[in-house]
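Multiple structures follow.
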Structure 1
């Protein structure tokens with residue numbers, strides 16, 4: 001099982017943590033939401049929980065809770081710029097369906 005970041009995403013996370021002045025890494029998860037069933041959660045983590053799975057990618061620690069890992073296994077997180085918009089993009093091989101607005105997914 002693994003969750004990874006692209007080099008571009010890792011650079012963005014490292015820069016943000018440096019600006020914050022604290023943090024152990026990035027916490028990824030999923031929650032029930034949206035028209036397709038699940039949506040991603042993303043936050044900067046200040047500590048690691050005992051039950052978290054830890055992945056190191058391009059010098060960034062990625063933390064995932066056990067429930068979310070089932071849905072996120074194999075996911076690569078990228079940081080993309082499309083026109084005037086920039087943000088994280090989840091490349092998740094487990095997705096079977098996605099809503100039209102791209103805010104939620106089903107597995």
Structure 2
């Protein structure tokens with residue numbers, strides 16, 4: 001098993017279709033519509049208009065993922081791929097923790 005953890009509160013990782021780039025465009029469009037910047041409901045705005053939406057999007061997408069491994073290969077569906085999602089407009093350096101369990 002491979003476990004991936006994103007060590008940041010405004011980023012995430014997900015597994016989904018990776019065969020067509022329009023999937024990424026639709027993901028971003030949907031998340032931005034569902035969790036927009038500059039919404040008057042946000043109280044946590046000290047770090048900019050993209051900070052609280054970034055935290056919410058990270059919770060929706062998630063910050064960790066576990067994938068099976070067989071014979072040193074990740075077990076993914078034909079069209080599946082990983083998306084590392086940065087939810088801040090100018091996010092800094094991000095770290096991933098990869099842990100392999102045998």
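Here relative contact order in percent (Cα under 8 Å, 6 or more apart) has been calculated and equals 32, so which of 1, 2 was it run on?
Structure 1 accounts for this read-out.
To which of 1, 2 does the computed value 2, 12, 22, 25, 20, 13, 5, 1, 0 (P(r) over Cα pairs in 5 Å bins from 0, in percent) belong?
Checking each candidate, the match is 1.
Comparing structures 1, 2 by mean count of other Cβ atoms within 10 Å over residues 25-32, which one has the largest value?
Working: 1: 19.9; 2: 13.0.
Going through 1, 2 one by one, mean count of other Cβ atoms within 10 Å over residues 25-32 is largest in 1.
Only the coordinates and a few stated rules stand behind these numbers; no lab work does. Note that the structure is predicted; figures quoted are calculated from it, not measured. Cβ atoms are built from the backbone, for glycine too; each structure is taken alone.
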